[in-house]
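Please go over the structures that come below.
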Structure 1
Amino acid sequence: MSDEEKRKKGIAFFKKLVAGQKREPSLGRASVPENFSRYTMEHLFGDVWQGDDLPLELRSLITCTILVALNREAEQRIHFPGAKNLGVEREQLEAMITHAAHYAGWPVAASAFRVLGEVWPLEEEEK
């Protein structure tokens, strides 16, 4: 697959991941260098996320777990709603955060629950 095909595939996936978010994340030239944006779309979203060895839901849950463990709140705000878009249930994210608390620490879990509540309110689950 050519780099251009990977880029197009990556952009299509990224749009699916961030669909419906209040403020769509941007990897355009204004926020990061052009090469970084290109690598992100071609390699990360166009290649790594598209592999056949793991289902998208599991990739998403793994990504969210790493972001919780590293206390990356800004990226959690992108990937928690993205997980929802890919079919991960809120209960799975809650269980993952609780599990991660025991290995990565209580404070990062508390932060992650706060972010989850901001981007995926419980009221949405009751509808």
Structure 2
Amino acid sequence: MTMKNNTNIQYRQVGDFNIPNLTIPTEEARVTLGKWGMLYKDYLLKHKKVLFTTLLAEGKLYQHCAKVENQARDMFDTLIDQMKENESITEKLKEENQLEWVCRMQNIEARAREIVEKEIVFN
């Protein structure tokens, strides 16, 4: 038997109990999350459980994580470009000394990743 009350929530009767027929709304455009979005989603799940649950229940979790993904990716790319320019890491260096270029680029990427995680993902 299905009942309805004035809040538009439908119930089904199981034994002596009325159980609400609740479902989690599906997100219209399921987004594929990249590295930053997945990190953020995992952070919400572990450290911001109320926000995670609220976004999930409203069907907005993946869109929210996708926004963070885009912000993080843009910031990461911008930081890489700025650091390369400030530290004079050029294509000429890459041609002349590939090992030094790789080491310096890995260092820049590690610093940029740390900044993005601190400022956007884990904030």
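Throughout, read-outs are computed from the coordinates displayed, never taken from laboratory work. Source: prediction; values computed, not measured. Cβ atoms are built from the backbone, for glycine too; each structure is taken alone.
Of note:
- Of the structures 1, 2, the one that 0.00 was derived from, the read-out being FRET efficiency 1/(1 + (r/R0)^6) of positions 19 and 91 (r between Cβ atoms, R0 = 35 Å, to 0.05): 2
- Entry that produces 13, 42, 33, 12, 1 once P(r) over Cα pairs in 10 Å bins from 0, in percent is calculated, selected from 1, 2: 1
- Relative contact order in percent (Cα under 8 Å, 6 or more apart) - structure with the largest value, from 1, 2: 1
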